[in-house]
Each structure stands twice: as C-alpha cells, then as structure tokens.
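No value in this document is a laboratory result; all are computed from the given coordinates. Keep in mind that what you see is a predicted model, and the values were worked out from it rather than measured. Cβ atoms are built from the backbone, for glycine too; each structure is taken alone.
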Structure I
C-alpha cells in the first residue's frame, strides 16, 4: 500500500494529536473549571469561558451520526481503498469526531455503534479508525 499523506498540525490541534499519541488512545479536551468537553480543541470554553483545560483519555466508543462515501481521492493511498466511508461519530462522552473505517460503505449505518482506535503516524499525528462495537 502507498504511504498515506500525514498533515502538519499546529497549535491546539497539535496538542490534541500529541496527547492522543502519548496516551495510546483517543483523548479529548475538557474544561478544567466546568467539565465541558471541547472538540475541536479551542482556547476558551463555550460554557464558562475558562481558558483552563486538559486532554483526557476517553472510552472511544460512540454512535455513527453521519457519513460520506468517497469514490475517489487525491491521496493515492486512499484511492486504493475506494470506495471508503468517513464517519462522524458522536462519542459516549458527547463530542463528535471524524473517523475512517475499514467497514464497507454498505455496512455503515447511522446509529451503528463503533469503537475508535488510533493509528499513530508520528508523534504529532494520529488517524482515528472506527471498528464495529464489541
């Protein structure tokens, strides 16, 4: 398989990827003052406007809320997988994340339970993969 493109991340997104790779599992930003989850990572909490937060490991399970099927890709490594599905997964903790899956598009459905795992591409970037819930 061709090597997949790995983007350069920066600022809070970089910190999120680094925390996830270091923990070996999905982490989410959480407000240190009110406990609200923040995703994508941001400087201030939408609930209490606090700038205090940390990245906390989460269970990594959730429900497919939406998905898109791609039949072509500009990245040759993804083209080899076409057609493939990109999912919007609502975590049990609340935030929504994007994930790819090895499920065939015909196997993906809104409401399907999935477990997320990470594929660390470097110390600064991880891909989220969704597998059928166990």
Structure II
C-alpha cells in the first residue's frame, strides 16, 4: 500500500484545496493530511481563523483523506517518522528545505518528494486571508 502525506494550514478550505487533495490521493492508496497546529498556523498566516481541531474536522468532512492529523509543534519531522509515507506531496506553493530532505535520507525512510504544480483556477488561501484582514 502506497502512503501519501500532505500538509497545510487549511484555514479557509476552498476548491483549490480539494483539487490538491484529490491529485495527491491519486498518487497512491492512502492519503494522510497533516493540518498545521495553531501555533504553526498563526506563525504562517499571522491570524488564526479556526482552531486546529476545527480545521482538522473540515478536512475530514471532505471525505478525501484516509487520515487527518494535527501537526507536531516541536518538530514537523516527527509526523513523517511516525507515518512513514512513501511520498510527500507538495502543492505548487509549498517548500521543503534541504535540512528536511537530509533528515528523510538519514532516517532511512524510502520516501520521495513530489510536487503537484497544477492548481485549480486562482484559489489562494493567502489572497483570501489578506482580504479578511
């Protein structure tokens, strides 16, 4: 069974997210979605519209993911170690630094990183959040 891991804040769940989650799911058999913790979401967006539990529930309600979890505040790599994905799928606007890639290699995980460059129309959480401030 091929396990796919994706992550995001998902403050404002929109059709672009649905498109991304479906594309990621098509890469394998089991989709794990990591919803950013409240602290991480606040740090990234500067505003917290919904708690991590509320955002997790929103992603669960889409019915696309096989498992939805809240990310680790201390070290985001802990989720990767625990879930042991075959693929980490990134959206067109997401980044993984070289240190994270190095940790994957050093951990002995057989995990590749795939970028999904396609996007659905011009949906963007950042744009939506800027308009709410």
To which of I, II does the computed value 26 (relative contact order in percent (Cα under 8 Å, 6 or more apart)) belong? I
To which of I, II does the computed value 61 (percent of Cα pairs over 17 Å apart) belong? I
For the read-out helix-only ellipticity at 222 nm (-39500 (n - 2.57) for each DSSP H run of 4 or more, over all residues; to 500), a value of -3500 was computed from one structure; give its label from I, II. I
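When you work out distance in nm of label points 7 Å out along Cα→Cβ at positions 53 and 109 for each of the structures I, II, which one comes out largest?
I
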Which structure, out of I, II, was distance in nm of label points 7 Å out along Cα→Cβ at positions 69 and 93 derived from, given a value of 2.6? II
Which entry (I, II) yields the derived value 2.6 for distance in nm of label points 7 Å out along Cα→Cβ at positions 13 and 29: II
With Rg and Dmax of the Cα atoms in Å, for residues 21-100 alone computed for every candidate in I, II, 15.5, 45 is reproduced by structure I
